[in-house]
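Next up, some structures in structure tokens.
Read-outs: derived from the displayed coordinates by stated rules, not from any lab. Being a predicted model, the structure only gives us computed values, none of them experimental. Cβ atoms are built from the backbone, for glycine too; each structure is taken alone.
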Structure P
């Protein structure tokens, strides 16, 4: 079997909110720096965005993604946006960072841009499989349309009850990866 070309699409707002809650519940200390900025982004320590983490994976994905996109928003000026972009780029992500106003929980730009880019890349045949890191049920139509293009859709998120994983996403995904063990292990070793 030929290894599948894949791209990673991370809803960083959603992932960060849930990861912070999980860390608090488990008593993990998320240290601000290369892998974390409160309410802006989080990733697994000592892991780059484009590399495949799952051993014995039946999906047949190549070891590294063609592209890894991280979508998030931040409150602040252009310098703050640039700082976040630089940190995400250092983790091997293509950063998509939007400005958010104080008091706003999320940015509309994140969901819309992620959807547009994942769908466009599917139609352009830029990948065989898409890995979506998200739990929001709003992505269900996107997953269905990408699958209609003959692409695999892999979902990665926290499976733990109460952490925002919409059950219909889980049912729609061709493959599911629970990120909790990678996340916890990475932050405990840090």
Structure Q
């Protein structure tokens, strides 16, 4: 699961991801949370603000928390995500993501921060679509795709966000690529060497 992340350098997004536009007044945050409006790089390299978390059209319980993650395993068959995987993919830029682990002896969970070893922005794989917010408003909303953890994340948590390599970003954002079979290989854990050891925060 990926339920919190940080974005400390939003001014770097447009250059780093070569977006076709910019967004003014993006605000840095060390604690980005679900349901917030976040900068997202959509297919075609459009930079847009999207709502983090979707409430599918079939969900009748208005009090239920929105979906913030999509599991990579089987995503191509899920009613909520199979069309967005083919036609509405995105990258959620981040400078780090958080996971929690309970101490071996019990007690309060410890929060850990994961960042890239080279200091680059993380390119978190996501999908988006028009969905209802809990308030009943239609908005362009996104989720972060998660996968099994690599060797750095595994001691802390059993899931991690899919972090795209630079080599995979072009294909992920290419609107002409619509075949699930060609996209699924990108939904794997990033190499352990690409991440710093986690920092308790």
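When distance in nm of label points 7 Å out along Cα→Cβ at positions 23 and 79 is computed across structures P, Q, the figure 3.0 traces back to Q.
Given a value of 1.00 for FRET efficiency 1/(1 + (r/R0)^6) of positions 151 and 175 (r between Cβ atoms, R0 = 41 Å, to 0.05), point me to the structure among P, Q it was derived from.
Details: P: 1.00; Q: 0.75.
The correct label is P.
Using the calculated result 3.5 for distance in nm of label points 7 Å out along Cα→Cβ at positions 63 and 87, pick out the matching structure from P, Q.
Q
Assuming -2500 is helix-only ellipticity at 222 nm (-39500 (n - 2.57) for each DSSP H run of 4 or more, over all residues; to 500) as calculated from a single structure, say which of P, Q it is. Label of the originating structure: Q. Comparing FRET efficiency 1/(1 + (r/R0)^6) of positions 47 and 103 (r between Cβ atoms, R0 = 35 Å, to 0.05) across structures P, Q, the highest figure comes from P.
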